[in-house]
Structure I
Amino acid sequence: MPYPYVLLSAAVSLDGYLDDTGPERLLLSGPADFDRVDEVRASADAILVGAGTIRADNPRLLVNSPERRAARRAAGKPEYPLKVAVSGSGDLDPDANFWHTGGEKVVFTTAEGARRLAGRPVAADVVALGDTLDWPALLRHLHDQRGVRRLMVEGGGTVHTQLLLDGLADELQLVLAPLLVGDPSAPRLFGPGRYPSGRLRLVETRPVGDVVLMRYEPTAPGTGPLASAADRHWLALACELAARCPPSRTAFSVGAVVVAADGTELARGHSREGGDPVVHAEEAALAKIGPADPRLPGATVYTSLEPCTRRASRPRPCARLVLDAGVGRVVTAWREPDTFVTAADGTGVLTGAGLEVLVVPEYEEAARAPNRHLVG
C-alpha cells in the first residue's frame, strides 16, 4: 500500500544531542534556520510529533509566515498542515498548545490509549491502531484517509528511531549546531537498534546562518515483505530508466537497477540500451557486473517490469539470468501482461526458485507509461 513521503527533521549539537537537561529548551538553531523549517512545514501536508515532544516542548507547530499560508490557500490547501500526534499510552495534556493552534489534528494511539483519551479527551480525532503502534498502518491511514502525500516528522528521537529502524523514512534533514552538550543523561536523536545497513546518500549540504543543513536519503534495500523507503527510491529510478528506452512496437520499455545490500548501486540498464535492438533491461544491467562479484547474492534487482520467462531474441530469459547471477531478491512495479507472451509469470518462476519477489503496485502507472502504445 502507498505511504506518504516521510521527511525526518531534526537539529542536534555537535555531539549528537537534541537538548540539554536544563529547565529551558536548548535553542540549537537560529532565525535563518527557523525560517527554513517554516518553509518545509509549508510544503508538507502533515506534521507529526510524538507525545514526548508535546510534553517536553509544548510546541505549536505552525506555519508562521503569512505569505506561505496564503500560498497554501491559493493552492487549494488548508492554511495549516494537518497536525499528527503519536502516543501509545494516550497520556496527553488536553491543555497543550498543540491542540489549540493551527488547523485539523489527529492522534494515533493504541486501543488502551484510546480508552484513556475517552476519559480525558483532546481536541483532535483519535485513531486506535490496535494493541501496539503500527507505523505502516499509521502511514497508510494518513495516505488513504487523510490525503497526506508529504509528511514532515519533527520528533522526538524515539519517533525518528522507530521510522528509521522500520525503513519508512524517505529523507533525513539534519541540522548540526555549533555547540556541545556532553551530558549523557540528555536526549539524543537516535537510540540503539538494528538499523538498515549501508551508508545514506548525501543529497545536499549548506550553511544556514551558523548551522549546517545536511539532507540524506537511505539507500540500502529492504529485507521484509513490505517496500522500504530505499526500495521505493530504487524502483522509481528503474521506472525513470524505462522512460529513456528507444521506443519499440515489438518489445516493452523496461528499466533495471542492481543494488548491493549496503545500498551501493552495482549497475543499471534499460531495454535496447547501446543500440542493441533486442537487449533487455535486466540483461543489460547484469552484464556490467562480474559473475564472481561477492555482492551479488545479497543484491536486489529493481525492475519496472517483472523479469521475462520466455523470449525469442536470446537463449536465456531475464528470469533465468537473475537466477544464474545468484541474486536473492527482486522488486518490481508491474506484472507482465499477455501482450507478447501469455501467462509469463516471472514472479512465480522466481519465487518458485526460492527468491524473494516484491511487487509494488503503486509504481505500476510509471512502469506502464512508456508502454501505453502497446497495452493502452
Structure II
Amino acid sequence: MTTNATFSEPAPSALLLLGQGSDLASERGVECAGALPPASSPDLVERARAAKAALGDRVFVLGHHYQRDEVIEFADVTGDSFKLAREAAARPEAEFIVFCGVHFMAESADILTTADQQVVLPDLAAGCSMADMATIDQVEDAWDVLVEAGIAESTVPVTYMNSTAAIKAFTGRHGGTVCTSSNAHVALRWAFDKVGGVDGTGKILFMPDQHLGRNTALRDLGMRAEDCVVFDPRKPDGGLTTQELRDARMILWRGHCSVHGRFSPENVAQMRANVPGVTVMVHPECRNEVVALADKVGSTEFIIRALDAAEPGSSWAIGTELNLVRRLAKAHPDKQVHYLDSTVCFCSTMNRIDLPHLVWSLEQLVAGTVPNRIVVDADDAHWARVALDQMLALPGV
C-alpha cells in the first residue's frame, strides 16, 4: 500500500472521492474513468459574472469556507460565519449582502448590518442541523427547569455562533454571550467569572453543540468530565435529576454537527497506520474521544493558518468539512493533505447553495427584485446584538 502520495496522486488514505482511485476494502471511494466533468456549465458561469458586474458595488457576496468551489469563485470574501458577518457590517456601501452560507449566518449578517442593507440567502432551505437542534421554545422550557432546580440565578447562558437569532436573543436577555470555535475558551472564562470563577459553584448552559462545550471545558479550562452533564430537550427535565443539575458546572445542550460528529477514533488510528508521521488536526466540534487523539485542534481559520505555515512535504489528516479540506489540498500541492473520515461527507445543507441558486439570486437583484431576504425580528435583533456585542468586548476578540 502506498502511503506517501500527494493530493494529486491519491493513496487509499487520501481523497479518493475525486474519482482518481479506489479502495475496494472500504467505502472511501469509487473508480471513475477519465477526468471529472466541470462543476457547472460555462453558461451559468458567464451569467454569474455578468450579473455580478451589472450590480457592481451594490452587491457584496460572502462565501463560507464550506461552500463548493463554483460558489467560492464569485465570493468577494471567504471565511467562517462570524468573520463573514463582520465583513458585511464593514461594507455599509453595499446595498445587497448575498450570503452563501446557511440561515443562521444570514441572520447574524442582518443583525450586524445597517437597516438600509438587505441580506439575501440564495436558498432558504440552506439551514443548519446543529442550529435546528435548539429551538427557542425548548430553550425557554429548559430555563424553567433550571429555575425550578434553584440554579438559574447562578447559571450563565453561552450560545455558539451556530444558533438561531432567537437563541442568541435569549442569551442576551439572560446576561450571557455568544462564542465562536476560536474564542469559546475566553467566553467560558468570562461566563464563569460572572458566577464565582471556574473553581466556584456557578454554571454555564452551553448551546447548542455539546462537543465544543465539553472540549473547551476539559482542554482549556481544566475541568473534569464529571463536571459536565448533557441536557436532552426531548426528555422530561432534560433527562437529568435536580441533584445532577445542581452538581454540574457545564450543562451541555444535546446538539452536534452532523459532519464533525462522523469522525471517530478508528479514523485516527487508521490514518496513523497508513500515513507514518501524519499530523492529525480536527475541529473542536468533533467528539471528545477524537479531539483527545488529535495533534492539533482548532477552528476553520486555525486549520487554514496551520496548513499555510506547514513545512513542505509534511503530511496532514484533517477532520472538518470536505469542501474545505479539498480546497486546502489543492492550495498546498507541496504537502500531503488527507481527509480524516473513511467515507465522503459534505455539509449537505451548506451545499444547497449552488451556482444555479447564486445566479438566480444575482439576476433577481439585477431585475429589481430582492429574493429570499432574511429579516430578523426587531426585538430579537436587539437582544442578539447585545449578546454579540458582549462577545466582541471579550479580551482578545
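Overview of results
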{"quantity": "Structure (I, II) behind the derived value 23.4, 73 of Rg and Dmax of the Cα atoms in Å", "calculated": "I"}
{"quantity": "Value -7500, calculated as helix-only ellipticity at 222 nm (-39500 (n - 2.57) for each DSSP H run of 4 or more, over all residues; to 500), assigned to which of I, II", "calculated": "I"}
{"quantity": "Winner on volume of the Cα convex hull per residue in Å³, for residues 142-365 alone once structures I, II are ranked, highest first", "calculated": "I"}
{"quantity": "Structure with the greatest value (metric FRET efficiency 1/(1 + (r/R0)^6) of positions 198 and 326 (r between Cβ atoms, R0 = 35 Å, to 0.05), set I, II)", "calculated": "I"}
{"quantity": "Test item: relative contact order in percent (Cα under 8 Å, 6 or more apart) calculated as 22, pick one of I, II", "calculated": "II"}
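No lab work stands behind these numbers, since they all come straight from the coordinates. All values reported here derive from a predicted model rather than from experimental measurement. Cβ atoms are built from the backbone, for glycine too; each structure is taken alone.
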